[in-house]
Every structure is written in structure tokens, then in C-alpha cells.
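Please treat every number below as a calculation from the coordinates, not as lab data. On a predicted model such as this, the values are computed, not experimentally measured, just so you know. Cβ atoms are built from the backbone, for glycine too; each structure is taken alone.
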Structure 1
Amino acid sequence: MEGVRVELVVAAVALVALVVLAVRFRWLARIGEWWKQGRTFFSEVYWEMKKVSFPSREEVMATTAVVIVASVIFSFYLWLADIVILRVYEGIFKVLGS
């Protein structure tokens, strides 16, 4: 029975300490500020999203095709450049004998 009382006293002291710290450091006021800032932020996000114009399906398909074709062209170019640089290095090492 005495163990229960000790736990209850410890819990009460911890609760009082938490309340004192909350008042001292104005945590409750900060929570209110964070809530207001969060509401303001999401309100602004909502209104900005109303202004956004999203592309049509055809525009997305066209730009995706451009990206894929450009990626293939650049990858082919880089592959060729890699082969040329490799051959140049091999030639230099053959000449220098390393």
C-alpha cells in the first residue's frame, strides 16, 4: 500500500513540475502560436494551389517523350565519349609503357 502512495506522490510532483515549467517557459503560448502558424500556412497553401495550372495529359506525354529521347541521345553520347577516352588512355599507357 505504501508503494502505491509513493508512486502517486512522485506522479503528482512530476505533474506540478511540468506545469511550473510550462508556465515558466510559456510552452502553452508557443503551442498556440504554432497552431496559428500551422493554420496560416495550410490556408496559404490551399489558396496558392488554387492558382496552379496543371498540364494536360497530352502535354505531359509530349514532355515525357522529349525527356526520354534526350536521355537516350545523351547516354549514347556519353557512351561514345567514354570509349574514346578509354582508347586515348590505353594509347598513352602503351606509349609510356606503364
Structure 2
Amino acid sequence: MSIETLEALHQELKQWLQQEKIEGKTKEQLSSIDQQVDSLLEQLKSETESSSNNEQNPTMMDTLQILETRFAAEHPEAEQILRRLINHLSNMGI
């Protein structure tokens, strides 16, 4: 799995977020995921990951899975993007 694929999925999620009007807690969670993925990409690019940074990833994965479930009915396009993002991160061992 490549960093480029992760970047592409991240950009796809960002584009979807710009097109949709999401509010409240869901918007906060998606913003948090966006920031965490940005940080993860920076870490992967610099190849200076530390064990303390890896501790944030279970929280990110948990949030991604919760949002994926919530979006299944209301936002099927976002649910598919989140599912692919989860699978890619998992395949990367994150």
C-alpha cells in the first residue's frame, strides 16, 4: 500500500466534505480525522514515526469506523470513501 493511495483517498474525502453540508458533532469528527490523516501523511513522508504517534491511530480508526457506520444510510458516497480509507490504513499496518 502506498502513501500516494492514502493521499488520493484523503483528497477524495476532502472534496466530498466541501460538496456536502455536514454540521455538528459529525463535522467535528470529520475535521479531526482530516487533521489526523494530514499528520499521518507527514509522518509517513518524513519516515520519522515514533511509538507515541502510533497510539493516536486506534482512536482515528475507531472514529473512522463509527462514521462509516453512521454514513451508510445518510451519506453512502462518504461511507464508501471512509471504508476504502479504513481498509488502506489497515493494509498499511496502521
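Tell me which structure, out of 1, 2, gives -32500 once helix-only ellipticity at 222 nm (-39500 (n - 2.57) for each DSSP H run of 4 or more, over all residues; to 500) is calculated.
It must be structure 1, since only it matches.
Between structures 1, 2, where is FRET efficiency 1/(1 + (r/R0)^6) of positions 7 and 31 (r between Cβ atoms, R0 = 25 Å, to 0.05) highest?
2
Using Cα Rg over 2.2 N^0.38 Å for the comparison, can you identify which of 1, 2 gives the largest number?
Biggest value here belongs to 1.
For which of 1, 2 does distance in nm of label points 7 Å out along Cα→Cβ at positions 39 and 63, calculated from the coordinates, equal 0.9?
2
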